[in-house]
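Below you'll find the structures, each written out as structure tokens.
Every number in this text was worked out from the coordinates using simple rules, so none of it is lab data. Keep in mind the model is a prediction, meaning the values are calculated, not measured. Cβ atoms are built from the backbone, for glycine too; each structure is taken alone.
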Structure I
Amino acid sequence: MGETKVPVNPQRIVVIDSPHTDALVSLGITPVGAAVAAANEGFPGYLRDKLDGTANVGLISGPDIEEIATLRPDLIIGSKVRHEKLYQQLSAIAPTVYSVDTGTNWKEQATITAQAVNRSEQMTEQLAKLDERAVEVGRKVGATGASVSIVRWRANGSFRIYGPETFSGSVITAMGFRLPSKPWGAYSMIEPSLENFGEIDGDYVFHTLGAGSAATRQSVTDRWGALPAVAANRAFAVDDDTWMVGIGVLGAGRIIDDVERLVKPGA
């Protein structure tokens, strides 16, 4: 990879990682093409109405190079951690810009995206307002001292608990909640066995259904009801696209909205 000369005002942008899609839409820009997290899911639900006319260019894990070329982009935005090996192919189509990381550093991706389209000041303002709102809502719901478990049911009979450096975890901690200490892995998450269901030990639980995971959630019904947060009516089903898939300013705002709507101070 080398230096890239980016158009001053790109008009036909292709994005190949979810956080860049959220960032562009938050800036009022509609990409001509965007990659998706899973083949059968399409664009994140909370962005779908803003992506009418945007072409699906395959998976974020393996975008369709030929489809991207047919769109005649004047700028391609991706992430080094996912797409480093594709750089030569992509840069032969159009100037290509990469963020370093993916969802665990979503603000970096938002910032890089804004820089690439000459909207840095606008993104800086959005991120600052988001941080202010996180603190404001955190105070409103009594976040300080309360713990949260963020759970995603998976299709293979397992579940994940998300840590402080994940997208949703970073938003929750910015609000003042804490996440119970765990041996978080490289991507700030753990995947306990079903026998270790008690690892879901937050005062509040926010859980999502990943693709095809309804059977997994159903299989743990008895143990689920025994969790303290569930017994106290402090467990909430939330949207997977918003909390896990989209990753960005707009998604973070919706997470804050969810917390404000669902968490009752003193409950």
Structure II
Amino acid sequence: MDIRVNGVRLHYEDSGGAGPTVLFSHGLLWSGRMFDAQVESLRGEFRTITYDHRGQGASDRPRGTVSIETVYEDAVELIRVLGIGPCHFVGLSMGGFVGMRLAARRPDLVRTLTLLESSAGPEPRKNIPKYRAMNAIARVGGLRLVAPSVMKIMFGKTFLTDPKRADERGRWLRELTSNRRTIHRSVTGVIERSGVEDLLTRIVAPTLIIVGAEDVATTRDDSEQMQKLISGSRLEVVEGAGHTSSVEAAEDVTRLIRGHLCGRSER
């Protein structure tokens, strides 16, 4: 399904149903499909909605850099147009950047918040030259040229070396390399994002923070810092997962999310 939001067409998938609504917000270079396992498991109890950020997945690819602030504004408008606020918001990495802004600035729209492999800070300085170089290469020649390096950022060693998961790795490699060259606009927005540490103390929604033990992009230290700043938040470390725990450790992540949602769904 498609919907017009802030002048662009966003693609979304809606399971329907009368249960509480869970809105899933994906990470950079992916789409709402990264939550397939969670949607499949939760859709009987909850109304699940995934969407693709502008510039990614099946959504429109407007010109210019796609800033995190713009993607945040899209989420606000999406919730308003669909009439689903307050909702349970689940954001991974880039989706987490959106979620923490949403929960801090628009608490009326967020029932609970789940942040996976995310960070409240700006991109670490040490990463910026490498990421800009990879982005420039992908812009000219496509993501296939940097795919091996990107896979090592997106997934942990356990997932990447498990011979039983070769088919899964193949699927996500295909997903990765299917990005058009215009994805550089979204990558630039992530690299250039501002930190929002000062906003986290304003978050009142019950918050679960999940991080893969093998995450090299947004580390456990990043998650621990968020936990300190978000009052009453809970941190869970998922063993054997990297920067994409919704895929790498799908059952564990779904269990954690379900427990968080069920503890608050009565509100």
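Couple of notes before you dig in:
- Given 0.45 for FRET efficiency 1/(1 + (r/R0)^6) of positions 29 and 205 (r between Cβ atoms, R0 = 35 Å, to 0.05), calculated: source structure among I, II: I
- Structure with the greatest value (metric Kirkwood radius over Cα pairs in Å, for residues 13-84 alone, set I, II): II
- For -10000 (helix-only ellipticity at 222 nm (-39500 (n - 2.57) for each DSSP H run of 4 or more, over all residues; to 500), calculated) the corresponding structure among I, II: I
- For 16.1, 51 (Rg and Dmax of the Cα atoms in Å, for residues 93-188 alone, calculated) the corresponding structure among I, II: I
- Read-out Cα extents along the principal axes in Å, computed value 49, 41, 36, structure in I, II: II
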